[in-house]
Structure 1
Amino acid sequence: MQATPIAVIDVGTNTFHLLIAKILPEGGFEEVLRERRFIKLAQDGIHHIGPAPYQRALDTMRDFRQMIDAHEVKSVRAFGTAALRTAGNSAELRHDILQQTDIAIQLISGEEEAAYILKGVRIALPFGDEPRLIMDIGGGSVEFLIANHSEVFWMHSFPIGVAVLYRNFHRSEPISHTEATDLKAYLDEQLAPLRAALAQFPVTDLVGVAGTFDVLENLLDSQPLSPKSSRLSLDRFPELLEAILSAPIERRLHMEGIPRYRADMIVVAMLLIRFVLNLHPFGDLLVSRFDLKEGILAEML
């Protein structure tokens, strides 16, 4: 009997993701369609969704509905993260999406988001007994977890996503020394619980989840670990960071390996990654191309 496809939608702060997959009889899933739209819900601030991103969200969800119908999907699950948790007009947008597409968006907490991310990462990347730090950089929030193959030792969601950092700290092109210094001081304060957790648990590697880490995978030397994960060499990270920090937006838009839709926020994302790398002597930087969407599918299995 032919498996009926199911759909998962990640309604993120910067990006909306649609994943349509078939559940396999022997376990696991087979990807049917993967679509990504860069919406920038927090373009006018994370506390209110402005008219332009509001319309982009509606248009995209209508497009997703057409794709879902074209693949005869009967089961659809949509999850809203940081921007929809925070924006004052979130309920209005979710109501309009429901009315126009018959897709109900479920809000999840930062901790729930982190738990789904972990499920997805564990599918992509083999875990052993040693705890690893998992880092997922979103537009509105950043999720951190310390976990091994069977246990979660610590998790936290911080409201310091790249859309927030970009709006609050990156005002000059290229970013000024003062702005970068202010950003570092802010992260030093905000991520104090992470520093304490790293001191408490014997973490080996840092696992970066999709997004900016996919960009790093294209820009740095990498070694495949599985079909959906890899190990990155950090030898050229300082050189790459300096090139990105010193480039104005006009140059970043044309830098090889950096998608145009990430050219604005890649600066604060790189500074955030450098800050975390400097917190602890990590053994390796690993990348998982599976995240929240695949974690939700894993739970649906």
Structure 2
Amino acid sequence: MKIEVLKNKIILDNVDNFIPKDVVECGQLFRWKKEDDDSYTIIAHGRVINISSTTSKRIEIDNCNLDDFNNIWKNYFDLNTNYSNIIEKLSTDDVMKTSTEFGKGIRILNQDNFEMMISFMISANNRIPMIQKVISNLSNSFGKYIGNYRGEEYFSFPTLDEFSEVTVDDIKNCKAGFRSERIKEACDRLLNNPDELEKLYSIDKMDYVLALDFLKSYKGIGNKVANCVLLFAGNNTSAFPVDVWVRRIMQFYYPLDDKSDKLIEKFADEKFGDLSGYAQQYLFYYARENGLNKK
């Protein structure tokens, strides 16, 4: 990968398996906006950037300097991981070959643990546009002002300390609904128990089962949400979140004795092992984008 530094812009040449649409729209990220020029504006880590691709191996990151690229975005976009090798290892049957080819530009983002915890709590039994709206409302109401980019004002996702001054009614006013009490309770628990916060930011170093049980001890966090946090913030690629789309594609194409989520997770662990999280993203994106129906 070759890096070119321009004024307020980084250009990556000869980068494999990085397609902005695949990365942004594969279900792992909520704070993004598709621009009229088909580029994507992303809000993360107190920054606003815009990513676009002019050729299959050329990525432009606007509103970014070299220090931020090296210290934030290289890890955020998982650029040190060889996705060609992952795709080769996963492509052992026709379903995975089709799914990895369809989503070949996916990279699993390394996102903030606390933001992912709250964001996926909001995602439970919710539609993506509404999830994005609630997160935007929380950020605009309680987060720090980042700045103006392309004529729009942007705010960071609230930190735990910023949530300390927020009431349940404040969260409800951001349209979080029944999730408001759970969000406030989770924030209070983290604020009042420093060891809990340390655990949250150490989930990438914890055993998968231990980390899963820790997250599920919070009200509003079930198996699917916990696995999403582990995968998209904990860098635990053994996680295999099961939602409606993953359930459909697994039940449709694979020889499962029954159709329970528990069996699907067990099957995925035996079939994909430490690459389960990557497999989940390819399968999810392919099933959702192609509207896979139940058999």
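With FRET efficiency 1/(1 + (r/R0)^6) of positions 20 and 148 (r between Cβ atoms, R0 = 30 Å, to 0.05) computed over the structures 1, 2, the top value is the one for 2, the highest of the group.
Each of 1, 2 could give distance in nm of label points 7 Å out along Cα→Cβ at positions 68 and 188, but the derived value 3.7 comes from 2. In this comparison of 1, 2, the computed figure -0.55, -0.83, -0.91 for log10 I(q)/I(0) by the Debye sum over Cα atoms at q = 0.11, 0.14, 0.15 Å⁻¹, for residues 132-283 alone is attributed to 2.
Which of 1, 2 yields 22.2 for mean count of other Cβ atoms within 10 Å over residues 4-11, as computed? Label of the originating structure: 1. Looking at structures 1, 2, which one was distance in nm of label points 7 Å out along Cα→Cβ at positions 44 and 260 calculated from, given that it came out as 3.5? Label of the source structure: 2. Computing volume of the Cα convex hull per residue in Å³, for residues 28-163 alone across structures 1, 2 gives 115 for structure 1.
All of the numbers you see were taken from the coordinates with simple rules; none came from a lab. All of these numbers come straight from a predicted model, not from anything done at the bench. Cβ atoms are built from the backbone, for glycine too; each structure is taken alone.
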